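For reference, the structures are reproduced in the following blocks.
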Structure P
Amino acid sequence: MSGHGAPQLTIENAQDLRVAVIAAQWHTQVMDGLLAGAQRALKELGITEPTIVRVPGTFELPVAAKQLADRGYDAVVALGVVIRGGTPHFDYVCQAATVGLTQVSVSTGVPIGFGVLTCDTEQQALDRAGLPDSAEDKGHEAVTAAVATAATLRAVAGPGR
């Protein structure tokens, strides 16, 4: 399973971080699981008032992430799913989302939690969605990674952040 070897992150004093979660709407069952996992992670970290934004699909995640990063959020989490079909659409959307979210993060300095599932089958997506029968919880992992990075960046920035 792809989650093998994942680090156990210790994140302290993250309660005051401003975090936004953007979730696509395609593939409702998978997205509901990803969003629930993200919200569970935020609660565990003591982040009680995250901003939750829904966009139509994965392709729209980068533009929403850019707007939120520019509005002072300490971390943004992007959740989506693209399932391979019979056309090149899969490749275009996956590349656009990946490159777009990377550009947002690098250009703004705001960590973007990458919770975009790029799967060959719906079952692969369900296995990663954080549902009761899922092997992995990528929504939870995306929040943890983004918040851990935001906390690290705050620590290296020093007092007065």
Structure Q
Amino acid sequence: MTDHREVAIVRWPGQTPPIEDGLAALLAAYHLRTEAEKGILVAAVDGLPDRYRAEITDPRTAFADDVVLVALLGDVAVGCLVVTSPANGQSEIKRLWTDPEFRGGGIASALLGAALAHAAENGVDTVRLSVWEWRTGAIALYERLGCTVTESWDERDQLVCMQRTG
């Protein structure tokens, strides 16, 4: 089990070792697993929808206006999270993912804590996110960090919308 105190949370791109491949691998795993959980069998990144494939192949462009946080254990990328640029006092957290081999050690909590701190430092009043209803562990984590279920802004079935204000 990994102790999150050993994990460094870095902003990407930034003054870090080159982690593009590690970030791409995390995003690929996230999207492939999500599609599988939705019952859509996608064998490889090439089979993902264009918008997801673009995040994996060119995250610098896909997230140009956003902040990408990467959890590093040594020089290995073990988790990631995206915080969208503030708009109307709100930001959105997306793409929270921890490599399954490193789960249970506080990496997701550390990423979320860094994301919430970043949002507060940038004057964001409300942080929102959406999560598939079957990801009960993630929902419990979000609730522990003060997020509550709110009216949906997304019409996809089985998607739970949550937010944290203040």
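Laboratory data are not the source of any read-out in this text; all were calculated from the coordinates shown. Just so it is clear, the model here is predicted, and its values are computed rather than measured. Cβ atoms are built from the backbone, for glycine too; each structure is taken alone.
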One of P, Q was used to calculate distance in nm of label points 7 Å out along Cα→Cβ at positions 68 and 140, yielding 3.1; that structure is Q
helix-only ellipticity at 222 nm (-39500 (n - 2.57) for each DSSP H run of 4 or more, over all residues; to 500) gets -15000 when computed on, of labels P, Q, structure P
Value 3.5, calculated as distance in nm of label points 7 Å out along Cα→Cβ at positions 20 and 132 from one of P, Q, is from structure P
Calculated from one of P, Q, distance in nm of label points 7 Å out along Cα→Cβ at positions 12 and 148 reads 3.4, and the structure in question is Q
When relative contact order in percent (Cα under 8 Å, 6 or more apart) is calculated for structures P, Q, the one with the largest value is P
